[in-house]
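Structures follow.
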Structure P
């Protein structure tokens, strides 16, 4: 699948919102779950409910976990981490551009792997997901510093 960043063998971030064909392709490529971080208020071609239907028809487990960049907090990320633990992998994460999906994925991995903020940002950069100059990148760094060491 084009325009997808593989963070590790179990976590990949799409830099786009998948349509029906992309969801089928994801299933064909071995993904077992898809996570949508777009909010219901965002302009989108496929609503979260329709995406759930299409994902499940393709054989994928679906999670809608909306994230508004200006409403990001530890509780939202912690809740996502708990839900992620129950999803069969590999998992394809997406929002509109991949920034929120990448940030959420990097924070979950940092907490699980004990990475501090600099290491989490570096891990993203190594995979082609450079959030270091993004406002959300500072939240990733701070969250990883708080949770990655605990």
Structure Q
């Protein structure tokens, strides 16, 4: 039998008009949307900081980062998805991401996934899932972390 991972527990995460797909292990927690400090500088996709478990966590608007600029449905409630940082960047343990609704769990097998296009600056892969409508984006969390660092947004942690 192959050592290749054949299935994983994932989350389908709603953005304004797209959905992300992430493995469960990437997500620390889903909490209500609240900024403890709005961004006064930085790129448009940087929303500011949220206080989570006594830590200042940088907040990212992935809709804006992906240059989507889509408006969410009027009934959608913003939430904060706290993600585990991957790259070991000093000063960055978690990233907050604004999402529009409640993620739902999904067990995914390799056979159910069909690549639909290549990635882009912040997307590793675009995929379809056999019995799900629409396309899902698998974000490049490492690229998002590097962008936060390159924009100088990690030096500020008050």
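Every number in this text was worked out from the coordinates using simple rules, so none of it is lab data. Since we're looking at a predicted model, the values are computed, not measured. Cβ atoms are built from the backbone, for glycine too; each structure is taken alone.
For structures P, Q, calculate FRET efficiency 1/(1 + (r/R0)^6) of positions 65 and 121 (r between Cβ atoms, R0 = 25 Å, to 0.05) and state which one comes out highest.
Q
If percent of Cα pairs over 17 Å apart is computed to be 57, which of P, Q is the source?
Traced to structure P.
With helix-only ellipticity at 222 nm (-39500 (n - 2.57) for each DSSP H run of 4 or more, over all residues; to 500) coming out at -14000, pick the structure among P, Q it was computed from.
Working: P: -14000; Q: -2000.
Checking each candidate, the match is P.
Output the label of whichever structure in P, Q has the greatest value of distance in nm of label points 7 Å out along Cα→Cβ at positions 9 and 81.
Largest one: structure P.
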